[in-house]
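Okay, got some structures for you below.
Every read-out reported here was derived from the displayed coordinates using simple, explicitly stated rules and does not represent laboratory data. Keep in mind that what you see is a predicted model, and the values were worked out from it rather than measured. Cβ atoms are built from the backbone, for glycine too; each structure is taken alone.
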Structure I
Amino acid sequence: MYPPALQDLIDLFSSLPESERREMLINLAETAPLHAPQEGQTFDLEDVRKDEECTDTVGVFLRAAPDGTISYKISLGPQVQTLTRAMTSILCQGLNGSTPAAILEVPADFVPKIVGAELVRLRSQTVYYVLTRMKSAAKVHLNRLRAAAAGPS
């Protein structure tokens, strides 16, 4: 149901008491810059924009591997909230190396297991924002692959 790396993170967070879960989310938020694109890197898809659901600009960068898997880099503006930064780290760790089809199949029901029901209630829009953007990029990539395979009409 979930990519193995994401399942590992779900299991880890599910086992933590609320106070440790929040502390781990704060620590993961601080690692978000590790998942940002580096100068000189090239990507198969780049989607940088500020949406109404987010406090600042978020860039989703997708790279396809020859084996059909994809990986993401995410850039976050300085005003992006801590929880969104934490979700960025979690999703990059949990989804990188998956196929676009597998990413599109990931249900969002794991989010409360990671961030806790209380934070989901308080930040209902933002906790799903990065996942939605990553899924959109995977769908665009998959559509491009299908169009290329179909050839010119």
Structure II
Amino acid sequence: MAGHEHQARIHWTRGTAAFTDNRYSRAHTWAFDGGVTVPASSSPHVVRVPMSAEAAVDPEEALVAALASCHMLWFLSLAAGRGFCVDDYSDAAAGVMGHNAAGRVAMVRVTLRPHVVFSGSLKPAREDVMQLHAHAHEECFIANSVTTDVRCEPLFDG
């Protein structure tokens, strides 16, 4: 794990846009080593449509998704290690842009709102679920890589 290089190939092309008038398309692609190519763009909240591709993934959304995905993967691993059977995990994660301590625009807060459904004879108590989420947050590589305030507000069915 440590020292392994992770790669993404980013590609943008100007096409017929003048470019110097700043009215060029921000649409581009992200290509990953597994063969998946994702349409990407600046956020329509940052650069208005049609210069942004509204249906594409923007870097801010990708950061939120990376944090939520990393947290989930750790949670699933830790839950399995404790003998809890997870049937379903969903998260309505949200990121907030603002000004950081240096006064720069940044993703200042990401709130994870995971909802986990368990089955089997060994069901976790609320305290177990909270502990698993806290441990997952401590282990998450992405959360450990950013200065963003990452919060976890799990939904618990009891």
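Remarks
- Source structure (of I, II) for helix-only ellipticity at 222 nm (-39500 (n - 2.57) for each DSSP H run of 4 or more, over all residues; to 500), computed value -8000: II
- Parent structure of the calculated result 64, 37, 31, given that Cα extents along the principal axes in Å is the read-out and I, II the choices: II
- When distance in nm of label points 7 Å out along Cα→Cβ at positions 61 and 93 is calculated for each of I, II, the greatest value falls to I.
- Between structures I, II, the calculation of distance in nm of label points 7 Å out along Cα→Cβ at positions 5 and 45 yields its largest number for II.
- Winner on relative contact order in percent (Cα under 8 Å, 6 or more apart) once structures I, II are ranked, highest first: I
- A value of 1.5 for distance in nm of label points 7 Å out along Cα→Cβ at positions 101 and 141, calculated from one of I, II, originates in structure I.
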